[in-house]
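Q: Heads up, there are several structures right after this.
Here, each number is a calculation from the coordinates, and none is a lab measurement. Computed from a prediction, not measured in an experiment: that's the story for all the values here. Cβ atoms are built from the backbone, for glycine too; each structure is taken alone.
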Structure 1
Amino acid sequence: MKFTVNQIAQLLGGMVEGSGDEEVSTLSKIEEAQKGSISFLSNLKYEQHLYSTQASAVIVAKNFQPKKSFSTSLIRVEDPYTSFTVLLEEYHKILSFQKSGVEEPAFMAEGVSTGNGIYRGAFSYIGKGCKIGNNVKIYPQAYIGENVEVGDNTIILAGVKVYPNTRIGSNCTLHAGAVIGSDGFGFAPQANGSYKTIPQLGNVVLEDWVSIGANATIDCATLGSTVIRRGVKIDNLVQIAHNVEIGKNTVIAAQSGIAGSAKIGESCILAGQVGVVGHLEIASKTTVAAQAGVGKSIKEEGKILIGSPAFERGPYMKSYALFRNLPDLNKRVKELEEKIINLRSSDSE
């Protein structure tokens, strides 16, 4: 699929410097770009590549002043990095939504309502009573249980498992192997040391613009709903337990785990391998550093937590500085002890 430089500039709200009629069909790094591709220059340490690139167009900042001559067309925008991200998103949409129709064999039960432009890949399964919106793409071997609702423009990639009664919003992406709605980890200890299974009767709700990474798991609620709010981005291999609520636009990196009934605020960042204890609350705009363990509620917004158990970054860094110097401090204490002993010996004489 090809677009002119002028069309791309219009999409990005930019101004063209050079030929706007050049055609672009691919996106490339500036140092690797060839004719027919578009790139961007945001970090000026790559500026030298602008003067040798073969790209048909390069996205640059409005105030960028080149130091040498160049052969490519420029698209001037406020923020080249953000604009190139927008372009990547649009390009990805074009590729993702090209598929349509039904590949056989594919199964769809009775009582399913579907919108226009959907795609059902081979060996996909859609259970009774489902409601599938417009332009939804369901890739091969995806399973969608009974009474699931899927909003418009959502992509369910290969091997995804969506349990019954799940609600998925519009413009969501569920990557390969994700499991949505599996039983929460609910077991009641018995007097004889065994555990009695607590039925998990709730569901999962994913609001609009949610992204779920490959092999991530979101458990259904015991009662009510496990809720992932609008704009949340969850990385690969993340575990979200039953009755958890994740606030809108929060980002959770790989191998993190959120225990049952925890509530995470809006616009939080949980880095890789973060652990969150159940039944606590984390205030909005909190950042939790990699491998940190959060064991108590965080009430104040905007904190940066680090360590396990996690606590505020400032006190942690001071404590860590002392910890690193412990061998030296220990040596100095012993030296002082020896001096004191020697002084006492001298006084006794």
Structure 2
Amino acid sequence: MKIKFLPLVAAFMFFGSAKTFAQFEFPVEVPQQSQLASISQTVGVTNIEVDYSRPSVRGREIFGKLIPYGKVWRAGANANTTITFSTEVSIDGQTIPAGTYGFHIIPNKGNWTIILNKENEAWGSYFYNQEEDVLRFEVSPKEVAMTEQVTFDFSDVEKNSAVLNLSWATSEISFKINVDTDKLTVASLQKQLNSRPWWGWTGPYKAAQYCLDNNVNLDQALTWVNRSIQNQENFSNTLLKSQLLEKLGKSTEAKSEKEKAFSLATVNDLTRYAYYEFLKKNNDEGIRALKLGVKNNPKNANAYSALAWGYTKINDNKNALKNYKKALKYTSSEEKTRIQKAIDNLKK
């Protein structure tokens, strides 16, 4: 008989009172008055993200009343407003490691204090502890047109920096976030190339090209471009090697590599090279490259057409017509209409 009553006893012990039963209620989700928002911006290889809730003015007096002067404010509503940096950054002359930080503000009648704090999961600023501060600095607010809801946005985005703005009611504050993009990019490239197979030529080529374009890490770039050439020698990586050698002061070696690059070049390679030389106003070099295309491909219609185009860039219509006519001799029937149209335009 005792065995039969055991389930009833257990049930009474588990659900024996309303107080006990209340412990097992299920929460339900309803919309928050202050909606969640997130904004992010990439600067170089650094991603910056702000997560916050957006309270509204709703006709209230905000700073100095709803948000008292001299008190720590969560820079939004509900849980911590947070700011996340994917890499090391610099703010107000101080280095901030990669990570997520609680974002707080102390509004004042004069300058406002911006705070980045190690605690990033608390509810608002109620558990704020100054000992956990990573950074404190002051900014000057400015008066702006009415902004109904708290709004973060980025402006003045450049290679090495971006400005973060916070607007609410008729006040706005701004501060610059700086990154060392070249340093971070080179470190990223090194890591990528060390962790991936050295197959193909484009990976190390692109890494070396970045270094040349930004005049950083040139010795390492030379190693990378040599690896690219080892995997597949072509006009692009051989020319890049010559440019790196020239930058490193090795002019004789640079000249030799450049001539080697031209010996490997296709008509398309030389046309693309000439295009960029014309952009730089290096017209003689552009024409030289296109002439080489004709010399190496004497029965190639595209080579003559490219040289004709080159002559139009320097307003030499006589030689342009001459080479378009040669292109007609070697071109396919599908291309004849296009070339003839170019000839007719030059004769106008």
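Q: Distance in nm of label points 7 Å out along Cα→Cβ at positions 63 and 175 computed as 1.4: which structure among 1, 2?
A: Considering all the candidates, the number was obtained from 2.
Q: Where does the value 0.4 come from, among 1, 2, when distance in nm of label points 7 Å out along Cα→Cβ at positions 151 and 167 is the thing being computed?
A: Clearly, the read-out refers to 2.
Q: If P(r) over Cα pairs in 5 Å bins from 0, in percent, for residues 47-222 alone is computed to be 1, 7, 15, 17, 16, 12, 8, 7, 6, 5, 3, 1, 0, which of 1, 2 is the source?
A: Of the options listed, only 2 reproduces it.
Q: Can I ask one more? To test your reading of the models, identify which of 1, 2 gives 89 for volume of the Cα convex hull per residue in Å³, for residues 183-286 alone when calculated.
A: 1
Q: Quick one: Cα Rg over 2.2 N^0.38 Å came out at 1.63 when computed from one of 1, 2, so which one is it?
A: It must be structure 2, since only it matches.
Q: When helix-only ellipticity at 222 nm (-39500 (n - 2.57) for each DSSP H run of 4 or more, over all residues; to 500) is calculated, the result is -5500; to which of the structures 1, 2 does this value belong?
A: Label of the originating structure: 1.
Q: Moving on to the next point. If you work out distance in nm of label points 7 Å out along Cα→Cβ at positions 55 and 319 for 1, 2, which one comes out largest?
A: Of structures 1, 2, the maximum of distance in nm of label points 7 Å out along Cα→Cβ at positions 55 and 319 occurs in 2.
Q: Here is a follow-up. The value 28, 28, 13 for Cα extents along the principal axes in Å, for residues 263-326 alone was derived from one model only; which of 1, 2 is it?
A: The structure behind it is 2.
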